[in-house]
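Only the coordinates and a few stated rules stand behind these numbers; no lab work does. Since the model is a prediction, treat every value here as computed from it, not as a measurement. Cβ atoms are built from the backbone, for glycine too; each structure is taken alone.
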Structure I
Amino acid sequence: MNRIFIVKFLRFKRANTHKTMKAIIITIGDEILIGQTIDTNSAWMGQQFNMKGISVEEIVTIKDTEEAIRTAVHAALQKADLVVTTGGLGPTKDDLTKETLAAYFGKKLVTHPVILERIESYFKKRGRTLNEQGKKVALLPEDTRLFMNHKGTAPGMWFEKEGKIVVALPGVPYEMKRFIKEDILPALESHLQGQILVHKTIMVAGVGETAVAEAIEKIESSLPAYIKLAYLPNLSILRVRLSAIGTDEEKLRKEVQKWTDQIVDTIPNWVYGFDELRLEKAVGNLLLEKKARMAIAESCTGGQIASQVVSIPGSSEYFEGGVVAYSYELKTALLGVKPETLASKGAVSKETVEEMARGAIENLHVDYSIATSGIAGPGGATADKPVGTIWMAIASKDATKSKKFQLTDHRDLNIKMTANLALNELRKFILKENAAAEA
């Protein structure tokens, strides 16, 4: 679990200047600007480039027009060593990237027989006929480095000018990802300066970045210039990432581990793992170690917690099942919640979630349970229970613990945050029981 990721780069034979390659990503398409399509490509590319020590300086989204493409590429080349565009490489009239880049770099468009043959074969295998419009995909800039598209038709293109690189790729995510992994990153190796990048991610749950930043402020202020610290929050999960860059691998490894240990020693109860370990996996590991089983009684989360638990391969070894009980009737019939509790305290209460959690233990015959009930929103709020009011309980055969949270005004966020908070409460509950047993 406690690992450090090391990424090595090829070294130039000439003197090393230790300059970091800077990149700008340009996504092209009106559908992204109007919100019809979400740009997941840039986030994925940013992760891949970061692991190679390439610094992504900007991510830009533009309209699919010649002027927008030309202006964006020209501006990017003034600030970056590498510019990657996605989108606009198809055969239709609104796909203008290829023509615009060819004109920008002063290259004629010519038919590439090998590419055309590849496209014809692609269509034939699928029982389709390639029309004249489709053949335009093989009309490409002359004297340009091309990469064959093994997942689609439009090839990738690589332009170089005055030591700068522009790469144009299709916008289809699975096509783009193959190009990046199998063509572009290998081709960039000879352009990278001989540096080593070390990443270490500390996984934190149940506490915000402000609290963590305050707790480790002195440590962060003491970091050497070549080690950077980033806070990456997402739905009650916080990734605290240390990144070090240099040329001495052994030194970087030792330094990153030293600072990691200091941070963990400062906030031990908030840390649940390292290097992108998922919280549901961490909980599963604890249950496997104890040879224990769990169940879930969900109301406001509607199955979200169970979905996260079963997303981990092998979860059947410790997950018995769950009950999604929204109505009073089901809470009573399936989980044993007393009608008088619901009548006097309501579904969103300490008493109800505790009875739900104990009912799951007794009726589903497990060692641990999670129960949730709340006002996810947008409706259902009262004066004393506004939207975002969440009660959850954790139970074992011997004990029950409940806790109230006040979250956001957004239903989807409340559901997902509650799931992570509940899993973290179960994690802490198990660890506390383990500590008590060892005392």
Structure II
Amino acid sequence: MRVLLAIIWCGAAAAQEPEVLTLEHAVATAVQQNRTVRTSELETRRVAERIAIERTKLFPALSTWALGGQLLARPSIRFDKGVLGTFADTGPIPATRTDISSGRTPAGAIVAQAALPLTQRIRIHLTIQGLHMEEQLNREMERERRQAVVNDVKRTYYTLQQTESQLASAEQSVTLYREALRFTEDNLKQQTVLEGDLLEVKTRLARAELQTLQLRNGLDTGREQLNELMGREITTAFRTDPLPEQDAAVSDVAEARARALASRPELAQARIRLQGASLDRRSKKAEYLPNVSLAVDYFSTLHFTGVVPGTLAAAGLQISWEPFDWGRKRHETAEKQRVEEEAALAVQETESRILRDVGAQFRKLEEARRQLAVSRLGQQTAEENLRVVKDKYRLEAALLKDLLQAEALLAEAASQYRQALAQFWTARADFEKAVGDGQ
């Protein structure tokens, strides 16, 4: 029975243990489930549907029109005398003015047309090409948003790691201050310290406990933020997986800049917009062409006996053209030309901005790497100094203020190291985004 209870207790404890969330899993989950990324994917699919809609315009357009109802007036057609001609044998036809009318009966008419676009196909194909470019543009925007989400996930993850480390350090400080409080209370009984020393230790302990509470609250907020970025329930419990201090250094900024020019979605978007502006200008010039369609028309009436023809059918060319527009098309084409020139300048500006960004992030990464090494040495020095002072304090060879000072210096050095570590990984994430690496 005891063994069974022990197994149940261990299973319950394991079930309550929060998952260890690795950075790779957090990034992969965010890429698949982040709501902003999924919205971008839906926008790309919408453009694909618009392309399919535009392609239907290449096929014949079928249209029908029908009318049915009760005639309110008697429709009639008047033939004047001799309107159909005058002949020697018969005389004028008709011999007198003649009115042909229909009764007020239910009547109807049907009109049907099938028109295959001819010259309009040029503009339709240009429109389809423009939509394909819009689709490519949306895909690049989708990739840009995905990279932004990945960067946000990494930044939040590194901040959580820093907070978790700070919390562990704060809890360690609470333990140290409680131990110092015990020593001080014993020394106060022996009258080797003053009452003010005891109050100083209690104050430091209270501050450490307050800092621990604040860090726990910040940790909960950061976890909710990361869960939201990952597109899952914000109350999901987890803890981060410690990362190594640093990775391999990036030695060649020229190679990084070349990769950025080939990978950055902003530059790809600028180039697609330039192509789209050129295509838009060509589409506007195509409006000079008349609209020519191959059309088949059919007309039929019901119960208009003797008034109008019962059936009419025709096949031929249907032309619509605006030969003179007071220079409107010329000015519209010139406007599209200016837009194309602006897009070309935007490409150059984007390339320059990317090169500057990569250089700046590269230098920040190198500075963060050096700062991390310095902070690591400072923390090791503070840890050794605290160990020596604690030994002296136990042997009453050091004052309480020396112990408290050594603990404060260690806490400051540990805080600086954690900040340097977080700054390094944040700089690394920003550099990867600047280069265009990642999703």
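Below are the figures for this structure:
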| item | result |
| --- | --- |
| Highest-scoring label, criterion being distance in nm of label points 7 Å out along Cα→Cβ at positions 164 and 180, among I, II | II |
| Structure with the greatest value (metric mean count of other Cβ atoms within 10 Å over residues 100-107, set I, II) | I |
| Among I, II, which structure scores highest (criterion: percent of Cα pairs over 25 Å apart, for residues 36-203 alone) | II |
| Test item: mean count of other Cβ atoms within 10 Å over residues 292-299 calculated as 16.4, pick one of I, II | II |
| Source structure (of I, II) for helix-only ellipticity at 222 nm (-39500 (n - 2.57) for each DSSP H run of 4 or more, over all residues; to 500), computed value -11500 | I |
| Which entry (I, II) yields the derived value 80, 55, 41 for Cα extents along the principal axes in Å | I |
| Cα extents along the principal axes in Å, for residues 228-403 alone derived as 67, 40, 26 - corresponding label from I, II | I |
| Given 11.0 for mean count of other Cβ atoms within 10 Å over residues 60-67, calculated: source structure among I, II | II |
| Of the structures I, II, the one that 22 was derived from, the read-out being relative contact order in percent (Cα under 8 Å, 6 or more apart) | II |
